[in-house]
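Read the figures in this text as sums done on the coordinates, not as results from a lab. Remember, it's a predicted structure, so these values are computed and weren't measured experimentally. Cβ atoms are built from the backbone, for glycine too; each structure is taken alone.
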Structure 1
Amino acid sequence: MNVRRFVERRRPRWERFEQMVELLRNSQSESLSREELYELGRLYRQVATDLAYARQQSADAQVVDYLNSLLAKAHAVLYRARRGSALKGLRTLWYAFPDAVRRHFRLVLVCIGLFFMGASVPYLLVLSDPTWAERMVSPQWRGVLEQWQSGQQRAVGQSEGASLMFSFYFINNTRVALLAFGLGFFFGVPTVYLMWSNGFLLGLFAGAMQSVDKLGFFLVSIYPHGVPELGAIFLCGAGGLVLGRAMLMPGDLTRIESLRRAAPDAFWLLAGSMVLLLIAAFTEAFFSFYNFPSWAKFAWGTVALVALSAYILLVRKPNTDEVH
C-alpha cells in the first residue's frame, strides 16, 4: 500500500478526532453538541477501521502506534466515569425523592394506617390483660423486652461496639425495607402484611412497657431513630404498593408496561429511604440507647420529624432543572 497517500487522505479525520477527544478530556460532554457527539462516535469507528487496515497492510510502525495511542486515549475518555456524575446523581435524588413521596402520599398514609392498626391490637390486648405480653412475645424478643423493662441504658461516652451495632441496625432495617418494597411485586399483599406485622411488634412492646409504667421512657428512647427508621419503612412500603398497584390494576396497559411506568417513582422512594435508614442506624447506635436526658432525645426526634416533613413538602425541583 502507499503509506504516504493513506496518511494524507486520513490525516484530517484523525486530527479532527484527536481535537474532539482532547476537548472531552479537559471538559465535559456538555461542551459538545448532539451533532458533534454523533460525529465523535462515527470518527471513533472510522479510526478503529483505519487502525485495523493499517495493521493488515503492515503500515509503518509510527502510523500504527499513533492510531493505537489515539484510540486508547479516546477509550479512556469515552468510558470513564463522568466527573461530577455522583454529585449529579445526588442532586437528582434530592429533588426526585420528595416529588415521588408527594405523588404517592396516599399510599404512604395507607402504610402508616396499616402499621398503627397492627400496633393497636396487641397494645389494647396487653392493656386489658398484661399476661398477653408473655403469651405473644416470641423467645427471640424476650431478652430485648426485659432490657427495656429494666430501664438500663448505656452510659454516655461508652461507645464500645457502637460501630458494630450501627452495621447491625442498618442491615436489619434495610432487610425489612427491601422486603416491604420488593414483595410489592406480588400484588402488594406481602407489603400489607409486613406493615401490619411490624406495627404489631411495636404495639406489643408498647403494651408491655405500659404494664410496668415505662411507656414514656420507651417512646422517648425510640423517638430519635424512630422518625427516620419508620419513615423509611413507610416509604418503602409505599414503593411496594406502587408496584403492587401496577400489577393489580394495569388498566389498558400490559402488566409489564404498567410496571415499567411505575418503576421510576418506586425506585426514588426506595433510594431516599436508604438514606433515612443510614441516619436511623447512626442515631440508634450512637444516641438513642445512651443515658441522655429525655428532653434531648425528644428534641432530637422532633427536629428530625420537622426537617423530614419540611423537606418532603417544600423541596421542589427548579423549573429549569429536568430530573429524569
Structure 2
Amino acid sequence: MQFPAWDPVLFDIPGLPIDIRWYGLMYVVGFVVGQWILVRLARRGFFPVRPEVAPDLVFYCVFGVMLGGRTGYALFYDQSLLNPLNFVQVWKGGLSFHGGLGGVAVALWLFCRRQQVSWKRTADACALAATPGIFAVRFANFINGELYGQVTRPDTPFAMQFPTDPTALDRLGIRESWSMRDRELCIQVAFGKRSFADVQPYLSTADDYGRPIDWAAVAPKLDWQRVSAELGGNGEPLVPYRHPSQLYEGIGEGLLLGLALLVVYMLTRHRPLRPGRFAVLFLIGYALFRGSLEFVRQPDAHLGVVFAGMTMGQLLSGGMVIGALVMLAWRSPPADAARPSA
C-alpha cells in the first residue's frame, strides 16, 4: 500500500497561529457522535438521566479526556511534560488513551455524584458511546504518520513505507529539530502534493535550537519516489515497510469492539445486562485488541519493553483487565439500577 500523505492540517487559518487539524477534528467527531448515542440511550431508559441532561456528561468527559490523556502521556511516556511550561503545549501532541480513560473515570464519578445516578449504568452508556471516537482518532493517527507499526516484509498485506520513519526523514533531508509544521510541509512537497515555492513562505528560518535552516540545500532532496525506491546493501528497501498499526487499532479497538457492544445491546435491549457489564466488556475487549496489536506496533524508542516482556501499552491494558475484574466483584446496592434522574 502507498501512504496517502494527506496534509495533517485540514484548514490553515490566515493570520492566526492555530490550524484546523485532522487530529483535533476527529476528537470533535468522537464527542459529537458520543453525545448522539448518549441521548438515544437516555431516551430509551438505558442511561438513567433525562435526555436533555445526557449532553452534560460529554462536557465532563471532554475535560476528563484532555486532562487525563495529557497527564497519562506525561507520566507513562514523556516525563518532560511534567514541567508545567511543556504540559500546556498541547499543539505539539501527546495524549495517552489510558490516561484519558482515567480522566473519564473521574469525570464520570463527578457527573454521577452531581446527578445522583447509577455509576455502573453510566459507565455502560460511556462504553457504548466511546468506540466511534476511538476509530476516528486512530484514523487521525494514521494521517499524521504517527504510532506506525514494526518493520515487516514488503509483500506483507497492507504494509507501507511511512515518510515519518527516521530513515525516510533522514534521506529526505528533514530534521527532527525542525518544527512539526516544517516537517509536514516538506513531506507534502516530497509527495508532490504542493510545490516548494508554495510552502517556502510558511517555513521557519531556524530550527528549535535557533540554528538557521538552509532550505535551498533541502529542496532538491524532497523526492519521495527516489527515497522510497532506494535499496540498501542487502537489496532490501532502505526505507522499511511497516504495519499500518494505526488502522489495525482503529478497526479493532473502535469498529469491531463497537459493533460487538452494539450487537450485545440489541440482543439484550428488552432485558438489559446487569449494570456495569457493558463497561466490563469494553475494558476487556479494548485490552485484548490493544494488547494483541502491540506485537505489531512499534514500541516507543525511549521505552521499548518496560516490564516482564511487556510494552507500556500491554502493561496498561493489563491494568484495564484488573479494573474490569474489580467492577465485576464490586457489589452495588439495588438502587444502582437504571433510573432517570429527576
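What the table shows:
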quantity: Label whose coordinates, when Cα extents along the principal axes in Å, for residues 185-296 alone is calculated, return 68, 39, 27 (choices 1, 2); calculated: 2
quantity: Of the structures 1, 2, the one that 24.9 was derived from, the read-out being mean projected area of the Cα convex hull in nm²; calculated: 1
quantity: Among 1, 2, structure where helix-only ellipticity at 222 nm (-39500 (n - 2.57) for each DSSP H run of 4 or more, over all residues; to 500) as derived comes to -27000; calculated: 1
quantity: Of the structures 1, 2, the one that 17.8 was derived from, the read-out being mean count of other Cβ atoms within 10 Å over residues 177-184; calculated: 2
quantity: Which of 1, 2 leads on volume of the Cα convex hull per residue in Å³, for residues 25-120 alone, largest value; calculated: 1
quantity: Which of 1, 2 leads on distance in nm of label points 7 Å out along Cα→Cβ at positions 201 and 289, largest value; calculated: 2
quantity: Which of 1, 2 leads on FRET efficiency 1/(1 + (r/R0)^6) of positions 9 and 257 (r between Cβ atoms, R0 = 41 Å, to 0.05), largest value; calculated: 2
